[in-house]
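The structures considered in this document are given below.
Throughout, read-outs are computed from the coordinates displayed, never taken from laboratory work. Predicted model, so just to flag it, every value in this text is computed and none were measured. Cβ atoms are built from the backbone, for glycine too; each structure is taken alone.
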Structure 1
Amino acid sequence: MTDNPNLHVFPEFYCSYLLRSIPKRLSYYIGSTPNPVRRLRQHNGLLTKGGAYRTKREGTRPWELVVFVYGFPSKIAALQFEHAWQHSYKTRFIAADKRVVKNKTSGRSIHQKIAVVKLLLSHPFFAVMNLTVQIFSEEIHNIWMQDKFKVGTAAVNFQVTQNASTELYEDNDEDIVEYAMQNLKLIEVFYEEVIQKYKKYLDRYQERLTYGQLPCNICGKKLNAIEDDHKTLVCFCISDVCNFISCLECLYYLFVSGEEVETGNKPIIPTKGQCPTCSVEMSWSNIVKYSTKIYEKT
């Protein structure tokens, strides 16, 4: 474990999600979790412990998870997004003149709920986190692209899961259960892929640290995360074929300078930058995520 009690280590995964009742298509639920597979099973009663009271109401189960936003740097950040999504009519993250939900009793349509996601992700507080929207329903994808409230999507990272669910045409119990299980499978496959990708990169970076002293490619400082008592936070290029390594602090100042040149504004936290060696684009949040985890493990 790290000897730095003030170091915040990013979680492997944390998301804020939207559920829709399969039998009651106008019923929705917004939540957050580090494990969407377990959470969805709880909501649907497949696990006896857990699950929110609202998703246990008679006639609403089973639920499908139609979209989530992931990549939050902490549980607190995910909870802030969740709360803002639930209370978009008053959140400070959406300007009053841009709100698509005007009061507590409105905002029930799926078009409004999707528009709110876009508005929240455009706020600087969340934009710097480089969050990603993952869509598991073709209907939700169409609603996203339709953009009924003309919010726009240019600055938002979003993906649609392969074989995303299509609309349920039969409403008998057997078809509803089958539809719910297909949705759960989509979530399981995606979540496992994200976790395995994370572990793959982490293992590769940790293996490089076993080589002993490595020079920072920016300042030249000798980095030794194995033997040094006061370890330096280090970072790597995300490319499989690039051997770039540097102090996290060095890359931070390089990214800040690059963003200042590009935008004319000097950011407190950069959003992205290019690898100094191979020029591949890297998100700052991902760099910090791996850097803090490596520090913790060494």
Structure 2
Amino acid sequence: MAGSELRQLGPSTWVLEGPTNIGFITQSDGIYLVDSGNDKESGRKINQILKERNWTLQAVINTHSNADHIGGNDYLQRNLGCRIFSSPLESAFTEHPRLEAAFLWGGMEVKDLRNKFFLAKPSRVTDIVTDGLVIGDNIGSFPIPGHYFDMIGLESPDNCLFVADSLFGEDILEKYKIPFIFDVKAYRNSIELIAGRPGAYFIPSHGNIVDNARGLIDSNLAVLDKLEADLMAILGEKKSFDYILSDICRINGIKLNHGQFALVGSTIRSFLSFLYNEGKIRTQFEDNILYWQGI
């Protein structure tokens, strides 16, 4: 991979665009990466760029612990001895990646989830990112939970905002229909937080870089609103989870496999919990089956 594939956004900020966008931020002691991609191949590509530009890798800052964000950690840490920054809860998943597959499945995961998309190699977190921590010389951090437990965003010295998976590109939303969401209320709050932050560029982890986030914000909020409306319509009558999931997939043209069942299913459970906690739906047990219904 040639170093020219990097897109420069400012004097200190570059992005390697791909399935997971990876940030390169220069500081006085070297390069700080924003995430490391999906696997060891991502690590190799990053290492090649570092060599071509005569850059020294100081650290990887993981926005969160999903496998497609920490997959290159192991290769880079073993070969370059870099530090790894992570927020408290995400650090547990980074050091023990099997937690992700088990969490998504809700128990011992099926073998179909034991792949690089759900199960990264473990890496050692050396630095914990607490709220508002300044990393390196002047890399800002800010909490944006919702997509995952303890996700963080980052601001480069050039006012480029790495917003991780709090915003998805419109092409991603069109392809997958339903993004993964752990905490619906926190996710919406994080989107609103980003809406109030000025930035020269906004870099979602999945999707195109933009210099104005309003379009992405509106598109992502529209997905939340549609999913809530679809669920409330479905729950005009009582239904168990499997039928709710089936209806949502039918509406959105989604065909499930084990991985999609874990991801979409987890998001629907999170949405049901949100609606229940907000007093918009109720639950009922009948013949040991949990039913959900609108109020």
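I have 3.9 for distance in nm of label points 7 Å out along Cα→Cβ at positions 210 and 242, calculated from one of the structures 1, 2. Which structure is it?
Values: 1: 2.5; 2: 3.9.
Clearly, the read-out refers to 2.
Here's another thing I want to ask about it. If mean count of other Cβ atoms within 10 Å over residues 146-153 computes to 23.9, which of 1, 2 did it come from?
Answer by label: 2.
Output the label of whichever structure in 1, 2 has the greatest value of mean count of other Cβ atoms within 10 Å over residues 58-65. Intermediate values should be presented prior to the final figure.
Numbers: 1: 19.1; 2: 26.6.
Comparing 1, 2, the top value of mean count of other Cβ atoms within 10 Å over residues 58-65 belongs to 2.
Something else now. Out of 1, 2, choose the structure whose coordinates give FRET efficiency 1/(1 + (r/R0)^6) of positions 218 and 250 (r between Cβ atoms, R0 = 30 Å, to 0.05) equal to 0.70 when calculated. Intermediate results must be reported in sequence, preceding the final value.
Numbers: 1: 1.00; 2: 0.70.
Value 0.70 for FRET efficiency 1/(1 + (r/R0)^6) of positions 218 and 250 (r between Cβ atoms, R0 = 30 Å, to 0.05) corresponds to 2 out of 1, 2.
I've got another one for you. Tell me which of 1, 2 gives 41, 24, 13 when you compute semi-axes √(5λ) of the Cα gyration tensor in Å, for residues 82-257 alone.
On the way: 1: 41, 24, 13; 2: 29, 23, 13.
Working through the options, I get structure 1.
Still on this structure, I have one more. Consider the structures 1, 2: one of them gives 153 for volume of the Cα convex hull per residue in Å³ as calculated from the coordinates. Say which.
Values: 1: 153; 2: 126.
Answer by label: 1.
Thinking of 1, 2, which structure, once mean count of other Cβ atoms within 10 Å over residues 106-113 is computed, gives back 12.1?
On the way: 1: 16.6; 2: 12.1.
Matching structure: 2.
Another one. Please state which of the structures 1, 2 yields 17 when relative contact order in percent (Cα under 8 Å, 6 or more apart) is computed from it. All intermediate terms of the calculation are to be shown ahead of the outcome.
Numbers: 1: 17; 2: 14.
Answer by label: 1.
Tell me which of 1, 2 gives 3.5 when you compute distance in nm of label points 7 Å out along Cα→Cβ at positions 18 and 234.
Of the structures listed, the value fits 2.
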